[in-house]
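Please find the structures below.
What follows draws every value from the coordinates through simple rules; no lab data is involved. Just so it is clear, the model here is predicted, and its values are computed rather than measured. Cβ atoms are built from the backbone, for glycine too; each structure is taken alone.
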Structure P
Amino acid sequence: MIDKERLAKQLKVYVVTDERDNGEELLPILDAAIVGGATAIQLRRKQELGRRFVELGKSIRRLTRERGVLFFVNDRVDVAYVVDADGVHIGQDDMNISDARSLLGPDKIIGVSAETVQEAVEAEQSGADYLGVGAVYTTLSKPDAGYTGLSGLREIVQAVRIPVVAIGGITAANAAEPLAAGACGVAVVSAVMSAQSPQQAVREFVRLTSASTER
């Protein structure tokens, strides 16, 4: 069984790769993010298929395993299984949670995207280990994402017992707000992947999440 309290600590600074990034530059960016203190990495590649996706996943798996950082694959349960990721993050329209669990086994982590209290509660009841909730703010990296806002985030945190990670338009300038609303951590895309210094960008998020924990 997944230790939810420990998991919450491991999800504090959750870096999600950007569809627009250059694949050849991805590993150095993620390496810098991990040096800066990232606690989890998610490989998100909606347009990437086949062997290249798997090879990229294996490279990131080696990097994260060396550093003791969680590694998730977005959507693709099959790729998560093949590369031995720590888990998978699935959306409302992806494979259902019970099937994902059957494929990955009891020790892998399953995260689920949720925009509403109903989606969040249903995901928890179906066996999700954590929730990615948003969009908290408008976001360019996923312009079609539904809008949850801070009030919706707060309602979801109060409705479930599993860790909740806030996502969507989060920057160092606004990250304190979703943390104050009860999120255990923040998932960031452009604020790290497009930063001039990913290492410094992550360090600022680490500072903010640490300050939130101390309050």
Structure Q
Amino acid sequence: MLKIGVLISGGGTNLQAIIDNIDHGYINGKIELIISNREDAYGLVRGQKAGIETLYVNPKDFKNNQEYDLKLIKELKDREIDLIVLAGYLKILSADFIMEFKNRIINIHPSLIPSFCGDGYYGEKVHKGVLDYGCKITGATVHIVDEGTDTGPIILQRSVEVAENETVQSLQQKVLEIEHKILVEAIKLFSDNRISVEGRRVKIV
């Protein structure tokens, strides 16, 4: 059974999708720990309601990002976590963290990478960028996390059409629906040992 750790900063709708699909038996895994860098993140409440161990770690208690991440590494290693899922985690991971869990950290991004990603592209800013550019198609991407921002090997992508009367909010909701689906699919692939990483390419076996 796959031992999963989830890092969050906000409401946790992607987290809820993972919880539901584990409960329904779709994913052969268990969330062992949910960590948030924000005390008021509703995802912590979602975890507590599901009987999952939750932890708020205050970045202000540490001298720098590296020390903060060393605390996270310890908590995750103590629970022998196999896969780390960034589900709306709005903090940059240190090189130490990424190396410790190489090819075992995944992130969901609300665009078709490499479009509308990288520094400054998060939340509604992604969808505003899509609309401002006049794109006809956008989507979501699940990728492995590396030292860059949204630059890791791509696991899954799915597209949605951008309607003529689309707003940032309507597009965000449309993309969020497919985020929930492909993030869950990617975790299932990991739980079934079907992921193979070769350079920039992720092969599904």
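Here are the numbers for the structure shown:
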read-out	value
Per volume of the Cα convex hull per residue in Å³, for residues 94-165 alone, the highest-valued of structures P, Q	P
Which of P, Q yields 11.2 [mean projected area of the Cα convex hull in nm², calculated]	Q
Source structure (of P, Q) for helix-only ellipticity at 222 nm (-39500 (n - 2.57) for each DSSP H run of 4 or more, over all residues; to 500), computed value -13500	P
Among P, Q, structure where Kirkwood radius over Cα pairs in Å, for residues 38-85 alone as derived comes to 10.6	P
Structure from which 1.5 was derived, distance in nm of label points 7 Å out along Cα→Cβ at positions 158 and 174, options P, Q	Q
